[in-house]
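For reference, the structures are reproduced in the following blocks.
Bear in mind that the values in this text are calculations on the coordinates, not laboratory data. Being a predicted model, the structure only gives us computed values, none of them experimental. Cβ atoms are built from the backbone, for glycine too; each structure is taken alone.
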Structure I
C-alpha cells in the first residue's frame with residue numbers, strides 16, 4: 001500500500017488517499033496546539049508515540065466488539081484506516097473532574113464521578129467546539145436520535161474497557177474524547193486515542209502524563225508521552 005494524493009491536514013495528522021478506494025493513509029505529526037490553536041509548538045516524537053498508542057488501543061477495543069476504522073500500522077507514524085462519513089460531534093467521557101468541566105461547574109479538580117459523564121460537543125474549530133445537548137444535535141441534523149443514543153452507549157462501553165486497560169498500566173483515565181463516523185449503515189469509532197485526546201494521571205501520585213503538560217507549561221512533555229507508551233507496552237505485552 002502506497003501513500004497517494006494528499007487529502008487533508010489537521011492539528012495532529014495528515015490524511016492521504018491510497019490506491020485502494022475507501023482506504024486512507026493517516027500520518028501522525030509532532031505538532032501540538034492548545035487554547036483553540038492560540039498556543040502552538042512541537043512535542044518530540046509525539047507522532048510516533050500516538051501512532052503506537054492508537055494502534056494498541058483500537059486493536060484492544062476491536063477485540064471487545066467495538067467497531068473501529070483501523071486496518072493496520074504501516075510505519076512508525078502511519079496507520080491505514082477506513083474512510084468514514086464523520087459525525088460533526090465530539091463525545092467526551094469524564095471519570096474525574098478536570099479541564100473545562102472544572103471551570104464551567106466550579107468542581108474541584110480530581111473529584112471522581114461514580115459513573116462516567118457523557119458530554120457532546122459540536123466539532124467546529126471556529127466556534128471553539130462548544131458544548132451541546134441532544135436537542136441541539138438533532139436540530140442541526142448532526143445525527144439521528146438513534147445514532148446519538150448509539151454513540152453515547154458506545155462511549156460508555158469504551159469508557160469501561162479503557163479504564164481497565166489503562167489502570168493495568170497504573171494510569172487513571174481521567175477523561176477522553178471520541179469521534180465517530182458512518183461506514184455504510186454502521187457507526188464506527190474513528191480518529192485517535194492518545195495522550196493528546198485523553199487525560200491520564202499516574203495511579204499513585206496523580207502526576208499528569210498527557211497533553212496538559214504542554215497546555216499548562218508543566219515541562220517533561222516528551223517524557224510523559226513516552227512513559228504512557230512504555231507502561232502500555234509493559235502491561236499489555
Structure II
C-alpha cells in the first residue's frame with residue numbers, strides 16, 4: 001500500500017555504506033522507521049539534510065502493517081526552513097526536542113491533533129525572530145496535554161505550588177525532591193497557559209530557564225519511565241546559560 005503523508009523527522013542513523021534508517025512521526029501512521037537507500041552515495045540526488053531533526057516532509061511511503069522497517073517511495077521538503085538550520089541556538093533546540101519526541105512518541109497509530117500541534121509549532125519556531133530561548137519550555141508544557149498529562153491551569157493565590165505528580169497547583173508544598181519553588185511554579189503556570197505569540201516577551205534568566213527545563217524533564221520522566229537520559233540537554237543548557 002502506497003500512502004501520501006506528512007512527516008516530522010525525529011532521528012536517523014547510518015546504515016551500511018550509503019543508506020540511513022530514519023525515524024519519522026507521520027500524520028498517517030504515527031511513529032515509523034524508514035529505510036532510505038543510497039542517500040549517502042556521492043552519486044545520489046537525494047539530500048541527507050532533509051533528515052535533520054524536526055525537518056518537515058511530504059512523503060509517499062510503502063506501508064505494511066506490523067512491519068518494523070518501512071520504505072519511502074518519494075519525499076520532498078514540505079516547509080523550507082528559513083532559520084533553524086542556520087541558527088546555532090535554534091538548531092540546538094531542534095536537536096533537543098527531536099530527541100525528547102524520539103523517546104516519548106512510541107505509538108504506531110495516527111494522532112491528528114498531536115501531529116498538527118508538532119507541525120504547526122515547528123513552522124512557528126522557524127519563523128520566530130526572537131524568543132527562541134523560551135520555545136522548548138513552551139513546547140514541552142503545551143505538548144503534555146496531547147500526551148495525556150496536561151498541566152492544570154488552577155494556579156491561584158492559594159494554590160501556588162506545582163505538584164509534579166498530579167500536574168496541578170496545590171496549597172502546600174509537595175514532598176518531591178524536584179518540587180519547584182513558588183516562583184518556579186508561577187513560571188510553569190504562565191508557560192502552560194501562554195499563547196505562542198507571547199513567549200518571546202517573557203523574561204527569564206539563564207539559570208531560571210535551566211532550572212525550569214530540569215523540572216519539566218522530571219515531570220515527563222514521571223510519565224515515561226523509559227525516557228532515560230536526554231543526551232542533548234547539556235548542550236542546550238550551555239547555550240542558554
Structure III
C-alpha cells in the first residue's frame with residue numbers, strides 16, 4: 001500500500017506557467033477591484049446612507065485614486081501580453097483563430113466524455129471568461145477616467161473639462177476657484193453640454209459595473225469547479241506560478 005501511494009505521488013509533475021508580472025497583476029487587480037466595488041456601492045447608495053456632498057466628493061476622490069492604480073496595473077498587463085512568456089501572451093488568452101476553435105471543440109468533446117484535456121495555461125472555456133473580464137475591466141478604466149474629469153476635474157481629462165465648463169479658453173484665471181459640484185465661474189450652457197457628453201459614459205460605467213459583478217462571480221465558480229475537478233493547483237499557481245499534473249498538459253509544447 002505504501003509503495004502504491006508513493007508511486008501515485010511521484011506521478012505528479014510540476015510545471016511553471018505564470019510569471020511574476022502576471023501574478024502581481026492578478027493580486028493588485030483583485031485588491032483594486034474590491035476597493036472600487038466597495039467605494040462604488042457606497043457612492044451609488046449615498047442618499048440612503050445620508051452621505052453629505054463633501055462626503056460624496058471625498059468618496060469619489062478615493063474611488064478615482066484607486067482607479068488610477070487599477071488603470072496603471074491593467075495598462076501594464078496589456079503591454080505584458082506582448083512581452084511576457086507564452087502563457088501570458090494574448091495569443092494564449094484571446095479566443096480567436098482556427099486553432100482556438102479546434103481546441104474548444106476538443107475540450108467540449110472531452111468534457112462530455114468526462115475526460116477534458118488538461119491545459120497548463122487557460123483552457124478554451126477559461127479563455128472566453130478571461131477575454132470577457134479584460135474587456136469589462138478596460139471599459140471601466142476608460143469610462144472611469146472620463147468620469148474623473150467630468151466629476152472632479154481630475155487628470156487625464158480634467159483640465160480640458162474645466163476649460164470647457166468655465167468657457168475660459170486660454171484665460172485660466174477662472175480655473176483657480178473651480179471646485180467639484182460648485183457653480184462658481186461655471187458657464188451654464190457649457191456645463192449642461194458637458195453633462196450631456198458625460199451621460200453615455202456614466203451609463204456604460206454603471207451597466208459594466210453590474211455585468212462585472214456577475215462575471216466575477218462566474219469566474220470564481222469556474223475556478224472552484226476546475227480546482228475540485230482537475231486538482232492541478234489552479235489557485236496556488238497564482239502564488240507560486242506553478243501547476244501540477246499527473247499527465248502532460250496538451251498546450252505544453254505549443
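For which of I, II, III does helix-only ellipticity at 222 nm (-39500 (n - 2.57) for each DSSP H run of 4 or more, over all residues; to 500), calculated from the coordinates, equal -22500? The read-out was computed on structure III. Once distance in nm of label points 7 Å out along Cα→Cβ at positions 114 and 146 is computed for every structure in I, II, III, the highest value turns out to be that of III. Looking at structures I, II, III, which one was semi-axes √(5λ) of the Cα gyration tensor in Å calculated from, given that it came out as 47, 18, 16? Answer for the origin of the read-out: III. Consider the structures I, II, III: one of them gives 51 for percent of Cα pairs over 24 Å apart, for residues 90-193 alone as calculated from the coordinates. Say which. That value comes from structure III.
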